[in-house]
Each structure stands twice: as C-alpha cells, then as structure tokens.
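Trainee: Pasting the structures in now, so scroll down.
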Structure P
Amino acid sequence: MTLDMRMTRQLPATPEEVFDAYTDAEKQKIWFSILDEEPGIVEIEVDLRIGGTQTAVWGPSPDALFREVQTFIEIDRPHRLVTDSTGSSPDGMTMTTRIEITFEANDAGTLMTVVQSGFPVPEIRDFFTAEVWAGALNRIEAYLVRSHA
C-alpha cells in the first residue's frame, strides 16, 4: 500500500505562468524565500527535459541543509508535470516519492493540483500536506501576486 497526498490551490495566473514559476530555476530562487524574514541558503538547478533533473538545496545554514533531486518523467507544458523525487534531510533520512502536478485553466486563473505518492508512513505524508506543500504553494502564490502587481 502506498500513501498518497493530494492538494489543490487556485492561483491568480495563467497555466503557463504557474508552470514556469514552478519549473524555472531563477523564479524558484525568488519564491523559495519570498516569505522568509531571514533568507537562508537556496541553490537550484533545473534541466527541464525528460530524464533531466531539478536539484534544490536549501536550509538555514550550511550545517542544516535539505536536498531534493527530482527526475522529470513527463513534461506537458503547461498542463502536467510528473517527477520522481528523492529528498534527504540534514539528519541523513532519505525518501523517494512520485509527484504528479496538473495546471488547469479556469476563470480565476489556474487550479494547480499536486498528487504525491509513496510516503512511508502517514506522519510524513501529513507533514508534507500541512507544511511542505502548503508552504510551497503559499510562496508560489505570493510570487505570482507580486509579479502581477
């Protein structure tokens, strides 16, 4: 049995703008720390092609860094993105999951839906729902609002 998480967020931009904010390294560097009072370390590299990777390293200090490497499995800009994600935390724990994201145009902009599967235990899934993805979507939304202001 795999543990899945599903989240949706209405975002005030076109699917193209949302897709690009999510996949462009320079845009990610902006939104990744957009809500932080004290920005930490953020390094992002993206090779947006099937089989390419996105590598993100972040954290409050060089001694407390998180790392995530996503391998692009499916890219259908601006509608759908599928990656296999391997993340590691400063304590050395690693986890691999699959992330499927859709970007659906509607009258209010774009409905972004994230489905992440393969969590080892419900507590980690719940943490990703409440903290990781909620935080990322809040940051992307803040970035899109500012870029449209």
Structure Q
Amino acid sequence: MPKIDLATLPVRTGSSYPAPHAAAVAGRSSLRLADAGGLTQFGANLVRLEPGAMSSLRHWHETQDELVFVTDGALTLRDDFGDTPLNAGDCATFPAGEANGHHILNLSDAPGHFLVIGTRTDADTGWYSDVDLRVSSRRNEHSYTRADGTPFTPD
C-alpha cells in the first residue's frame, strides 16, 4: 500500500458555496487524502480549522454518510441537538438521509484538525439548516438553489 506524503499534497482552501456564503468558511483548509490515493468510492479529507473557523454551513445529505474523527485540538460539533465538545480521539457520524444539520467549529484559540470520510455517490442533495440554500451534486458538479428549488440569488 503506497504511503501518501502529506507534505506534498496541495492545501485546498475556499468553497463552492455561492456568495455571500463562501466567506463563512474562511480559516478552513484541507488535504484531499482519498483523491491523492486514487480512491473513488469514498472521500477522505484532513481538515484544518483555524481559531474561529467552521468546517461548512450546517448541512445534511440525502444519500451520503459522513464520519468525523478529531486528530488534534479542541473543536465543537454543532447540530440539531446543540453543541458537543470534540477532542482528539472523538468521533461523530451522520447517516445519509438523517435530517440533522451539522458542522464543526473551532471556538478555541489554537488550530484543530479532523478527518472527514464520506460516501461518494453519483448524485446527492444537501440541505442547509440555517440558510435558504440547497445543493444538488452530480459527478462532483454542484448546483445551488433556494430550498424550494428556485434559483439562488444573493439577497
């Protein structure tokens, strides 16, 4: 099994979210581990959150499972049940189709890292809990609309 040299991977920043939502994930960066290893059935990313950063808008997926494992730092899971502290060695799972909007926050004063692993399906719909936004994904192409399916235009 080939070892992946993390130091050689490009650091991914930014977001596919439409404006003004893309700015919400400033301070988040990631390494695409599954892509680097040529994997196609699931995604795996090592995510870094700077102090004050969040992983994503709160969301859930219709057809894709997610697993989060904290590797270092003091992070917070925010979902429909409230805030839950996550520290190194803690894990959280989000089954496909479970309408529990979630994301990871760094409310501490030091960077934190987590591994996120998720199903890669040909198509998926993601719902955003706190904003009027929906994403339809097909073969890694994303199309954003309002939750009711009408075109998204910034307010």
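Every read-out reported here was derived from the displayed coordinates using simple, explicitly stated rules and does not represent laboratory data. It should be emphasised that the depicted structure is a prediction, and the values quoted were computed from it without experimental measurement. Cβ atoms are built from the backbone, for glycine too; each structure is taken alone.
Trainee: Could you figure out which one of P, Q the value 19.1 for mean count of other Cβ atoms within 10 Å over residues 12-19 was computed from?
Mentor: Working: P: 19.1; Q: 13.6.
This figure was derived from P.
Trainee: One of P, Q was used to compute helix-only ellipticity at 222 nm (-39500 (n - 2.57) for each DSSP H run of 4 or more, over all residues; to 500), and the result was -7500. Which label is that?
Mentor: Label of the source structure: P.
Trainee: Could you tell me which structure in P, Q was used to calculate FRET efficiency 1/(1 + (r/R0)^6) of positions 4 and 84 (r between Cβ atoms, R0 = 30 Å, to 0.05) as 0.50? Display every interim value, and only then the final one.
Mentor: Values: P: 1.00; Q: 0.50.
Answer by label: Q.
Trainee: Right, here's the next one. One of P, Q was used to compute relative contact order in percent (Cα under 8 Å, 6 or more apart), and the result was 30. Which label is that?
Mentor: The value was obtained from structure P.
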